[in-house]
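Read through the structures below before going on.
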Structure P
């Protein structure tokens, strides 16, 4: 059971209520609703990461699943396993990441990038070899986008853990669609 009450949209300030009403009914959003002045900017950044990157959506979802796995975030894992399927990520790749099998042949060229992400989540940095690997595999924009995705979703994982966020059923692609509609 969560350590904070969820914001009730019916009793929330107008701006929070109006924002929550256009989103899927997820516990994460109803917790962040307590931070009234940051709700919309936080959602805007998250929406941008889900809908407006040059980064391939398949790689984005693999990175988010790796963050969820490396940080132990069941909340994030449940939501993004469903989104991963929605962007065309094959089930064997999803299974390999959430099981921590970064040596799985199904991950192919993604495996080295996911190892760097795992290192970054676990140590909060990456060594020169890891950063060089990102630079060899991705252009500068994609490199920064991967790092922003890691930072944002690590923040979500930390928030979910700190408040002991109750798990929601997967929202499927509703969050991605809401992000596209709002941008």
Structure Q
């Protein structure tokens, strides 16, 4: 079922939830697979990235609904292209990769500008690309699938529960504060 004219509210909620879930899940997997604790402590990244024990890192998922809303605002004018085509999610993913990852306006690691203007090693930049390209793929597919299949109530409920846990558990941990031993 194609929903080429979703209401903005439907698109915004779907995008916020899917972005927050995919961002967090892919980020957690990358954290463990790529050993970000050690990687971010290396001299070429320590001045660029917060250390993984910084409290703001734990709060990261709480900021993602805002980013999801920004994504929804960008996707909404393209809804007839993205949601009406059988593989519209590939169009959306291509836009995410082209504009949001490879050709950013700033020197983000892994982007063309990052490769030119930062001192982050090429292998470290390419490693980070794995995480963001996979998350962009899951975000594009998840948003298009979610908008085009609102009848999948079990999936919608599951995503909302995971979304709530990803927001509330880190915030609860931050509010509890550090525990001394």
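Odds and ends about this structure:
- Which of P, Q yields 2.8 [distance in nm of label points 7 Å out along Cα→Cβ at positions 57 and 97, calculated]: Q
- Structure (P, Q) behind the derived value 50, 31, 29 of Cα extents along the principal axes in Å: P
- Winner on distance in nm of label points 7 Å out along Cα→Cβ at positions 73 and 137 once structures P, Q are ranked, highest first: Q
- Ranking P, Q by volume of the Cα convex hull per residue in Å³, for residues 25-88 alone, the structure that comes out highest: Q
- Of the structures P, Q, the one that 3.9 was derived from, the read-out being distance in nm of label points 7 Å out along Cα→Cβ at positions 81 and 121: Q
- Among P, Q, which structure scores highest (criterion: mean count of other Cβ atoms within 10 Å over residues 9-16): Q
Just so you know, all these numbers are worked out from the coordinates, no wet-lab data involved. Computed from a predicted model, the values in this text were never measured in an experiment. Cβ atoms are built from the backbone, for glycine too; each structure is taken alone.
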